[in-house]
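Next up: some structures, all given as structure tokens.
Where a number appears in this text, it was derived from the coordinates with a stated rule and is not lab data. This structure is a prediction, so every number in the text was calculated from the model and none was measured. Cβ atoms are built from the backbone, for glycine too; each structure is taken alone.
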Structure I
Amino acid sequence: MEAGQRSRVDIVLVRTKPTFRCSGCGRETTAIHEMTIRCIRDLPILDADTYVWVPRYRVACAACGPKIEALSWLSPWARVTRRLAESVVRLCRVLPIQHVAEFYGLDWDTVKTLDVAALAERLLPVDLSTVTVIALDEFALRKGHRYATVIVEPARKRVLWVGQGRGREDIRPFFQLLGPGGCKHLRAVAMDMNPAYEEEVRAHCPQAVLVYDLFHVVAKYGREVIDRVRVDEAHRVRHDTAARKVIKGARWLLLRNRENVEAKDRVRLRDLLHANRRLATVYILKDDLKHLWAYTYVGAAERFFTEWYQRAIRSRIDPLKTFARHLKARVSGILAHCHYPLHTSLLEGINNKIKVLKRMAYGYRDDGYFFLKIMDAFPGVPDVTG
């Protein structure tokens with residue numbers, strides 16, 4: 001055998017049983033419509049690729065007409081045995097398709113087809129009958145500003161649905177899948193402040209409470225307030241090269257949570273905040289805003305926000321004032337956290353897992369297959385109320 005050549009074992013299966021089982025109705029019959037010899041791949045024997053040559057019958061069933069014979073170890077029209085297919089699918093959960101295909105000596109498309117079929121059989125259709133609370137978020141599908149939306153049942157840590165896009169019409173199929181009855185049972189939805197998400201949720205589930213997530217509100221504050229003020233301050237001191245360099249290089253220092261600032265950077269942060277009052281103001285108000293999600297009583301949370309809002313307006317920092325006014329118009333979504341302590345940290349974990357899946361597969365081109373892999377990675381835990 002030449003170097004690199006795979007060894008091979010051929011097995012010829014001889015048929016001795018005179019009866020055949022119809023794959024349609026399950027009845028046994030002796031009538032044959034036609035017979036062909038088919039080559040079927042099986043699990044390797046001692047690292048050798050194994051091929052089974054089997055007579056494949058189409059029976060002349062009195063009830064169903066011509067039907068392929070039912071075999072327990074081989075699916076109709078399949079070219080691999082059930083046990084090989086199951087082994088391939090198990091390996092696909094931990095390895096990229098290309099590696100699985102090379103390990104078994106199978107075609108890439110064959111491995112993918114087997115995995116897609118197993119995923120669809122195991123995961124679809126999704127049972128939405130008990131869903132009352134959901135969380136939704138977007139994630140980057142691939143480079144070029146292409147996005148998708150993932151919808152999760154937080155209590156069970158289960159991915160319910162994944163779809164392309166992040167607009168109203170993009171998430172509409174989920175609510176159509178949920179149906180009118182399911183939409184009426186939905187009590188709360190955790191999300192960022194995406195207007196498209198809000199409009200679609202309100203259109204289908206007007207009774208559902210919108211709960212704005214801490215992570216996304218603070219991230220929005222970072223983009224619209226801290227970044228804007230930092231750029232303005234760098235421009236204001238543009239003639240002071242040293243000061244401008246310090247401010248421009250402090251972006252991640254200002255956006256990072258205070259407890260995550262490394263010891264070597266704490267002096268830099270302290271000096272920067274002491275030297276620039278506007279940056280100090282927006283930084284302190286960012287930290288204070290996070291405390292709003294710690295409240296469990298609506299009245300106390302509302303009083304805290306009123307005080308925070310007044311400080312923001314008195315700051316005379318335009319980006320901060322604009323953000324505060326927009327937040328005040330939608331503060332009900334933050335106060336709802338008192339009744340529904342939901343957050344999308346689970347979704348952030350899913351986003352990290354999605355990145356791993358993309359790296360594992362060297363980039364999925366088939367979005368439907370990719371979405372099934374995401375659902376498979378988060379099948380959920382048993383119902384905590386059951």
Structure II
Amino acid sequence: MDKRWEFVDTFLEKQTERGLRRFLRPLSSFESGGRIGYQGRSLLNLASNDYLGLKNDPRLVKAAASAARKWGIGSGASRLVSGTTELHVRVEQKLARFHGAESALSFSSGYAAGVGVIQALVGRTDRIYLDRHCHACLYDGARASGARLERFHHNDQDYLESLLAKHGAHRGKALVVTDTVFSMDGDCAPLKEIAEICHKHGVLFLADEAHAVGVLGPHGRGLAAECGLVEDDVLIMGTLSKAFGVAGAYIAGPEKVRDYLITTCRSFIYSTAPPPPLLGAIEESLEIVKGADGERKRLLVMAERLRAFLNERGVDTLQSSTQIVPAVVGEVERAVDLSENLFQQGIFAPAIRPPTVPGGTSRVRFSLTAALSDEDFEFLLAAVGKALEA
């Protein structure tokens with residue numbers, strides 16, 4: 001055995017013993033109606049972020065193909081070299097209008113946006129305040145920035161304000177960051193209150209709307225819009241790989257912030273531009289999302305019914321109030337067993353285990369989609385009931 005890789009063998013053995021080793025699951029197909037092909041079976045997919053069921057939408061496929069015919073498949077360069085097309089500019093202008101912002105800037109992924117933007121906004125002489133449940137990309141950006149990192153208790157605006165008051169005499173910049181909908185718990189941040197605190201203390205505020213945009217707010221504009229916040233209150237980070245059914249991410253805010261990021265944000269500067277077919281699909285998806293009020297309402301009604309169903313059977317769904325419904329069962333083994341039982345019944349809903357969630361809170365996370373038919377949703381409830389009784 002090559003001893004240079006001994007640490008890898010040791011790590012994998014320990015992960016296997018603890019039931020925490022991770023594996024990729026190659027799917028054989030994406031099917032209509034929120035279904036996937038996996039291991040020769042057709043399964044209801046309750047593990048997708050395709051909240052409005054758009055990733056298979058023929059209108060997006062047609063728009064992507066049209067853009068490919070005009071612009072080609074790849075972009076060929078980074079945005080600052082020769083990778084920016086008129087299509088990039090047009091889509092960013094539409095994203096800005098969608099949020100009522102002056103401008104928007106697109107990124108290759110949500111991770112690239114989160115890591116890059118935070119590093120561009122703060123540095124070693126500054127401070128950054130993150131909700132403890134923020135997404136990993138936000139934490140990675142905070143650590144990479146070199147700024148002093150302060151974590152505030154989850155959704156505790158009073159604790160956040162006490163931290164800001166304590167460090168009020170600090171001379172550098174300060175940045176507060178939170179998700180608006182938290183991906184593992186399905187709960188919402190007290191966004192309006194945090195924005196007021198940031199304004200009071202004169203600090204920057206960045207909100208990651210990844211799991212909210214397309215689902216919450218007027219015309220799907222996100223939780224910030226639902227709370228009545230405007231561009232002066234918060235800098236918006238949005239993701240296009242979830243409710244929009246495509247891929248990529250963006251920042252929406254003042255024009256001067258866009259100009260600043262173009263020159264300072266390393267994940268933007270040193271990444272190949274998003275490819276034209278992707279931009280064509282995004283442009284079409286934006287129009288669909290704005291008119292999807294019926295799908296949004298139905299999605300949230302299904303989520304409320306699922307929470308009630310689980311709660312009646314003694315299953316904790318935490319403070320979920322969105323399309324993400326965690327069924328917290330505690331230990332790793334129980335979560336894995338619940339997931340496997342559902343799989344045998346035709347439902348794909350993997351167990352979520354540490355380190356993704358804290359120890360003792362392993363769960364099956366149900367990520368609902370408007371693509372589910374009424375019959376499929378009733379089947380889901382029945383299957384969950386059987387699995388919990390097993």
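Suppose percent of Cα pairs over 22 Å apart, for residues 87-254 alone works out to 61; of I, II, which structure was it derived from?
Working: I: 61; II: 37.
Derived from I, not from the others.
With distance in nm of label points 7 Å out along Cα→Cβ at positions 287 and 327 coming out at 4.0, pick the structure among I, II it was computed from. Computed on structure II. Given a value of 29.2 for mean projected area of the Cα convex hull in nm², calculated from one of I, II, which structure does it belong to? Clearly, the read-out refers to I. The greatest value of relative contact order in percent (Cα under 8 Å, 6 or more apart) among structures I, II is that of II.
Which of I, II yields 17.8 for mean count of other Cβ atoms within 10 Å over residues 79-86, as computed? It must be structure I, since only it matches.
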